[in-house]
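Have a look at these structures, which come just after this line.
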Structure 1
Amino acid sequence: MEYAAAWMALKGFGLLPRPVARAAGVGLARLALWLRPSLRRTALFNLKVAFPQWTDAQRNGAVNQLVQQLGWLAAEFARLPRLTRENISQLVSFEGFENYLAAQRLGQGVLFLTGHTSAWELMPVAFALFHRPMYFLVRSVDNDRVNALVNSYRCLCGNQPIDKNQSARAILKILRQGGDVGILADQNTSPEEGVFVDFFGVPASASSGIARLALRTGAAVVPGLLHWDKTAKKYCLRFEPAVELARTGDEEADVRENTGRFARVIENYACTYPGQWLWVHKRWKTRPPGEKPFYPF
């Protein structure tokens with residue numbers, strides 16, 4: 001049943017003209033938030049933490065923009081089979097690509113620091129069509145058939161997923177070969193997998209994996225984040241210069257410091273494009289030992 005629904009949604013959206021598919025996607029996103037009011041409540045709470053000076057109208061406006069982005073994401077994902085090397089530039093522009101090339105030339109592989117921004121599923125596909133296939137870390141969907149269906153779309157251009165639970169050895173091999181690995185690094189992490197760093201002035205548990213990999217392999221960490229450019233009326237995939245890593249010799253201290261630097265990259269994006277980051281996620285759910293729950297609901 002779940003597989004059939006996912007297959008019908010992807011095929012149905014993929015057959016629609018893009019403006020119609022995006023409008024339908026926005027409608028579904030609005031319905032989802034109406035059916036799950038906890039998502040809007042979480043988003044508004046997070047926005048109040050991040051932007052305490054904002055009015056309620058500003059926070060609601062950011063949530064409405066996010067709903068639009070999520071709806072568009074659904075439509076763009078369903079239409080991935082239509083993308084080619086010849087037409088990708090009509091949908092996605094690239095900025096700062098020289099920053100990626102400079103990191104690639106170092107020969108130690110590249111870790112893309114990315115997040116749930118705008119239509120984030122476009123990022124690896126656009127990169128593959130523009131340059132070359134990449135690997136990306138994923139958390140498997142519980143339903144095996146749905147998981148296979150989703151990954152079949154993600155891998156149309158030669159990209160390859162790496163299961164989050166079996167990632168370390170695979171990533172080390174890819175980096176040794178000078179490959180590229182994309183990692184979503186903007187969500188709450190269990191205490192066993194992360195360290196606490198400041199995010200909008202509040203301690204947040206962030207994955208320490210990118211920092212450990214970069215310190216041990218010498219791979220460059222290049223922020224690669226997607227946003228909707230309303231002036232150009234297309235998405236923009238921007239690559240920032242590789243994050244300068246702290247290397248004091250104290251591995252645990254360096255991991256905390258560098259993970260904090262990565263968190264600031266995501267924070268800067270959320271400040272610049274507040275309507276395009278995934279505020280519906282409980283980013284501060286995991287708390288330091290002894291601290292009370294952060295969310296009052």
Structure 2
Amino acid sequence: MAVNGTAIPIDYRMPAATGGAPDVTVVCTPPSGSMFPIGSTPVVCTATDTRQRTDSCSFSVVVQQPARLSLTRFEAFGDSITWGEDGRNEAVISGLDERIRPRVRFSLPQTYPGALVGALLNRYTTQTITVANLGEPGESAQDPEALARFSNGASSANYDAILLMEGTNDIFYGNPARVAPAIASLRAMVRLAKSRNLRVFLATVPPIIGNAPRGLGAALVPPLNSEIRLLAQSENVTLVDVWAAFGTNVQQYLGFDGLHPNADGYAKIAEAFFTSIRTTLEVQQPTTQAAARQSGSAYLPVRPRP
């Protein structure tokens with residue numbers, strides 16, 4: 001596969017010659033190691049024995065286009081987890097007013113949108129890909145301002161798809177009555193995005209450690225995520241199962257507060273979104289057979305004429 005859309009050097013195995021008067025020489029054009037452009041290039045190999053008798057064979061080297069996405073402009077919408085808050089901040093202690101608690105943010109490349117765009121650019125080398133970080137610390141899905149903020153982003157012409165992960169703050173205090181309103185708000189966001197022809201990637205929320213400083217909502221994460229999965233199914237949008245990506249040893253991915261991910265946790269979220277984007281938006285390449293031929297491993301016997 002070409003990396004940057006230009007010709008690349010290809011080494012292939014030389015065909016074997018059988019028969020003829022030794023020694024038999026085999027010459028291929030273009031020779032192994034040549035620069036091959038994107039597409040199918042025929043290679044002709046000619047065998048010549050010491051009596052100047054010849055025979056030839058041919059095969060093709062197929063170089064695929066670089067991987068490409070059908071959509072390239074993404075908006076990551078959510079709360080402080082999308083924003084990239086560092087859960088290692090030990091200022092989160094009992095009795096500290098949440099409204100004035102200092103927030104510590106990871107560097108942008110360590111947030112999940114930053115890690116995601118890095119992974120996308122690394123694979124889709126010929127495209128300009130953007131992932132805007134529209135995380136808003138402290139926001140709940142059911143806050144009236146959240147839908148208004150979402151509408152503003154969805155109304156712009158700057159995005160093709162929305163990565164939606166919100167709901168953690170709705171269950172922050174462990175009140176199960178807040179799950180249904182959160183889902184209703186997420187549904188309104190999803191439908192708004194669809195009405196504006198935006199592709200929606202709807203994510204489950206990460207786990208929470210129950211005995212940590214910000215762990216009150218831990219027991220409500222599974223029921224909230226169950227409703228998010230049903231919402232993705234009923235609205236026919238792509239589900240990104242962030243919760244499942246964390247696996248069973250969640251402590252290794254969460255910070256001191258038990259709610260915000262550490263750098264490894266944000267990388268896990270980015271990986272989950274990357275996998276969903278690649279699976280659903282990557283433009284299909286030629287067949288597997290063509291890809292195998294591109295590798296230059298063809299082995300074709302050549303028999304000089306008697």
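FYI, it's all coordinate maths here, none of it is from the lab. On a predicted model such as this, the values are computed, not experimentally measured, just so you know. Cβ atoms are built from the backbone, for glycine too; each structure is taken alone.
A value of 95, 39, 29 for Cα extents along the principal axes in Å, calculated from one of 1, 2, originates in structure 2. helix-only ellipticity at 222 nm (-39500 (n - 2.57) for each DSSP H run of 4 or more, over all residues; to 500) computed as -9000: which structure among 1, 2? Working through the options, I get structure 2. Ranked by distance in nm of label points 7 Å out along Cα→Cβ at positions 140 and 188, structures 1, 2 are topped by 1, which has the highest value. Largest in distance in nm of label points 7 Å out along Cα→Cβ at positions 36 and 260 among the labelled structures 1, 2 is structure 2.
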